[in-house]
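Asks: I've put the structures underneath this note.
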Structure 1
Amino acid sequence: EVREASEILNRRILLREGTLPSYSRKSLSFNRTMATTIGRVIVYGGKGALGSACVTKFKSQNWWVGCIDMKANDAADANVIVKGEHSWKEQEIHILDQVKEILNGEKVDGVICVAGGWAGGNSASKDFLKNTELMWKQSVWSSIIASSIATHYLKEGGFLSLTGAKAALEGTPGMIGYGMAKAAVHQLTKSLASKDSGLPQDSVVAAILPVTLDTPMNRKWMPKADTSTWTSLDFISELFWKWSQKKDRPNNGDLLQLITKDNKTEITSA
């Protein structure tokens, strides 16, 4: 399907726990790939529906794309596999070590964290603690590690995007764990945008706050819903692309509500 020379040049690197490849053998082809791209971005959660849309968008613009997720995205140039059984600290060490090896002294123009999930339940729910812990791991752990990646490997003037939720601007009694985790991401965004946060000079951090994303899984589980109020994945990936080009960038620390009506999305700062 691909000629041998091209395959060597554009080989995807799959990183697995305990089997780190020898970059001395691959550094030549890897560095050539990095050198021929216009920019570099890391997508945390790059195997999910929104993450995959982001990977596809940036690859279509000849950018180098790194993916961090529980499973590899074959469309990405490099993959870091997250081990769910690891503690928070173990995940950070594992991911940062592999990102360092992958970048090989280079830095990225953007870090996009779209990892997350959803679980409902109020304080009387049987799985209240279990679901709250899951939401914290999926949204807060990933956002903190993405922030750490940005601190170490984002270029000056680059951008970091995190993912909150419009619902978490208020109380969420039917999904307490979800709302709490997303509210924490909102607070993290504000803190990172403040002076002496640790992020590179002139960088911008913002969080998107969608209501419902138009994903295959949402269509499957909500077949009768009004999808004209769902935000398209292409709209969000295009938004990130504009930010990478320093166009229509938000203010530092913005919490951007994505309000979709009649298939048209408006962005409002919370």
Structure 2
Amino acid sequence: MIRNQAGTQEGHGELETKKNISHPFEADEEWNYHDTVDPNWVAGKGASDNKWSNFNKIQIDPFSEDRSSADNYKLLIGAITPRPIAFVSTINSKGNKNLAPFSYFNVVNSDPPIFVIGFTGNSNFRDTCRNIMETGECTINIISEWFVEAANFCSINSPPDVDEWKLSGLTALPSTKVKPPHVAESAFSIEGKLINSHEWKSKFDPSKISGTMCIIEGVNFHVREDLTNKDQNLLNFTKLKPVSRLGGIMYSRTVEGYELTRPNYEEEVEKKEVKDILK
């Protein structure tokens, strides 16, 4: 992948990237709580400002004649953000280990714990998917700031017999219920077993498989002892320092936020503004 003059990789579609705008990373930055965007918001108020009304929305047909699958890829990874990252450890049927990050990933159920990972592309990405399909096992590791460069290096397009663990310098810990090891540097790891999968055929070339979705059940967890509580049902995200993916080759950190309570209808319906709306 060729880098352009702005220092980003060509082909990912960054709209505006300025040179010389990066700053030294502040690893010790503390978590900051903020007020919500509009603390005075009430039911029926809508958006907090009207800047959105200055622009029209345009339609994009993902399968128009002048469009490619790469166009859809660039658009989607820029729009669906931030995306959590699954750092997936697998072993193939010959015993070769593989380690790679994937941001087509999320948790979709808690009883039982169910995770979905989407695999597209080739090389290392296909290796991980193939290993899961062959053995039915993997570990999913959450990436934190203190090893993000090492994790990113595992996205290298290496041959199947190359060990990304050695290339990255990360530490493999034995798992309990699956064969693939989990990442010692990760503060939260999941041992997983494949319960289902689905292949997607390309709409641009129906003869090709464009991606595979794997549905994984979490069968065992590993959490760093200083990040959880006595009941082991909470995780201190201010210490977890998770990273996520944005568009292009951009990563993001989570160091600030705000809380919004879920409205209770029985309470809200007694408020004047809600009564007026429901008249």
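No value in this document is a laboratory result; all are computed from the given coordinates. Quick caveat, the model's predicted, so the values are computed rather than measured. Cβ atoms are built from the backbone, for glycine too; each structure is taken alone.
Asks: One of 1, 2 was used to calculate FRET efficiency 1/(1 + (r/R0)^6) of positions 84 and 244 (r between Cβ atoms, R0 = 30 Å, to 0.05), giving 1.00; which?
Replies: On the way: 1: 0.50; 2: 1.00.
Only one of 1, 2 returns 1.00 for FRET efficiency 1/(1 + (r/R0)^6) of positions 84 and 244 (r between Cβ atoms, R0 = 30 Å, to 0.05), namely 2.
Asks: Identify which of structures 1, 2 gives the largest calculated value of FRET efficiency 1/(1 + (r/R0)^6) of positions 148 and 228 (r between Cβ atoms, R0 = 35 Å, to 0.05). Write down the numbers at each step before the final one.
Replies: Values: 1: 0.35; 2: 0.95.
The maximum falls on structure 2.
Asks: Name the one structure among 1, 2 that Kirkwood radius over Cα pairs in Å of 19.1 was derived from.
Replies: Details: 1: 19.1; 2: 21.7.
Corresponding structure: 1.
Asks: Which one of 1, 2 has helix-only ellipticity at 222 nm (-39500 (n - 2.57) for each DSSP H run of 4 or more, over all residues; to 500), as calculated from the coordinates, equal to -11500? Present the calculation step by step, with values, prior to reporting the outcome.
Replies: Working: 1: -11500; 2: -4000.
The read-out was computed on structure 1.
Asks: Comparing 1, 2, where is mean count of other Cβ atoms within 10 Å over residues 60-67 highest?
Replies: On the way: 1: 20.1; 2: 9.2.
Top value of mean count of other Cβ atoms within 10 Å over residues 60-67 goes to structure 1.
Asks: Suppose relative contact order in percent (Cα under 8 Å, 6 or more apart) works out to 21; of 1, 2, which structure was it derived from? Before the final figure, lay out the partial values.
Replies: Working: 1: 15; 2: 21.
This value belongs to structure 2.
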